[in-house]
1. To test your reading of the models, identify which of 1, 2 gives -0.59, -0.66, -0.74, -1.05 for log10 I(q)/I(0) by the Debye sum over Cα atoms at q = 0.11, 0.13, 0.15, 0.26 Å⁻¹, for residues 44-115 alone when calculated.
2. helix-only ellipticity at 222 nm (-39500 (n - 2.57) for each DSSP H run of 4 or more, over all residues; to 500) computed as -25000: which structure among 1, 2?
3. Please state which of the structures 1, 2 yields 9, 23, 19, 18, 15, 10, 5, 1 when P(r) over Cα pairs in 10 Å bins from 0, in percent is computed from it.
4. Quick check on the output: 36 is relative contact order in percent (Cα under 8 Å, 6 or more apart), derived from one of 1, 2. Which one produced it?
5. Using FRET efficiency 1/(1 + (r/R0)^6) of positions 52 and 124 (r between Cβ atoms, R0 = 25 Å, to 0.05) for the comparison, can you identify which of 1, 2 gives the largest number?
Structure 1
Amino acid sequence: MDLTIDVEDYKLNVRASAIIIHNGKFLTHRNVNSDHYALIGGRVKIGEDSATTVKREILEEMGKEIELTGYISTIENFFKLKGNKYHEIMFVHKAEFVDEEDRKIEDTIKNIEGHDYLQYEWIEINNVDDYNVVPKEIKGILKEMKFPVHKINNDLK
């Protein structure tokens with residue numbers, strides 16, 4: 001069971017994500033029907049730690065094994081999505097593909113779970129301001145490249 005629970009008029013969500021960087025670009029997750037990009041990863045399951053979550057999610061969604069190479073950030077994220085207010089705690093890990101051939105991928109990666117609307121795209125860090133990357137705090141983290149950091153992103157204000 002995912003760690004997403006209803007609390008008053010909020011959804012409390014625990015998410016784990018990874019930043020994989022290659023040739024000045026980082027890998028993002030995108031629903032082609034939406035206007036934003038997010039970090040790859042997913043919701044933490046009850047009893048599961050964030051490192052295990054992000055490895056599981058990337059294997060399930062892309063069929064790729066990753067290794068964690070550091071810790072980037074904890075982000076307290078407040079936002080609205082589809083009419084719901086969220087209070088999200090996000091753990092952001094630094095990662096790399098395990099397979100040497102996967103480390104050479106620079107094209108869009110398709111979702112292997114049959115969700116054709118989901119894809120994984122590379123964004124140049126130098127051009128990150130040209131994209132709607134959420135949470136917005138990710139942009140500053142990538143530009144500064146100083147880890148680990150604790151950030152609060154509040155789009156509800």
Structure 2
Amino acid sequence: MKLAEALQERADIMRRLDQLRYRLSRNATVQEGEKPAEDPAELIRETDECVARLEELMARINMTNAQTVIEGLTLTQLIARRDALTQKLSIYRNFLSEASNITSRATRSEIKILSTVNVRKLQKQVDDMSRDLRLTDNALQQANWTVELK
């Protein structure tokens with residue numbers, strides 16, 4: 001099984017567990033004399049099976065990510081880089097949007113609003129980070145479809 005297939009299965013199990021959580025909640029209590037729409041014992045059994053499979057997949061995915069090296073970095077390191085870049089870019093883009101929001105004055109007596117940074121220089125940094133994020137994500141996606149799950 002390829003890593004990407006395991007990641008897809010993990011996502012499917014997570015969605016399934018969300019559904020099971022909801023269904024269990026809906027069948028936790030009933031009016032006296034009534035029966036639940038679904039058997040809670042069966043839902044619990046299905047939940048236990050899903051969680052066991054999820055645990056197995058997560059361990060294998062993590063093992064694969066830690067042992068697979070791409071361009072001198074493990075997949076775990078590349079994932080950390082991608083996540084950190086995503087956070088940093090979000091912050092920088094928000095700040096850049098604010099720094100670029102300079103209101104024009106109608107008269108000389110109005111308060112002049114100035115940017116606190118060189119917007120052009122910061123935009124270049126954001127563009128470079130965006131490129132790095134795209135390349136990192138591409139490397140991860142390529143590995144996901146070529147690396148066998150351990």
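Each reported figure results from applying straightforward, stated rules to the coordinates on display, with no laboratory input. These numbers were taken from a predicted model, which means no experiment stands behind them. Cβ atoms are built from the backbone, for glycine too; each structure is taken alone.
1. On the way: 1: -0.36, -0.50, -0.66, -1.20; 2: -0.59, -0.66, -0.74, -1.05.
Here the read-out was taken from 2.
2. Values: 1: -4000; 2: -25000.
Matching structure: 2.
3. Details: 1: 10, 41, 39, 9, 0; 2: 9, 23, 19, 18, 15, 10, 5, 1.
Considering all the candidates, the number was obtained from 2.
4. 2
5. Values: 1: 0.25; 2: 0.00.
Answer by largest value of FRET efficiency 1/(1 + (r/R0)^6) of positions 52 and 124 (r between Cβ atoms, R0 = 25 Å, to 0.05): 1.
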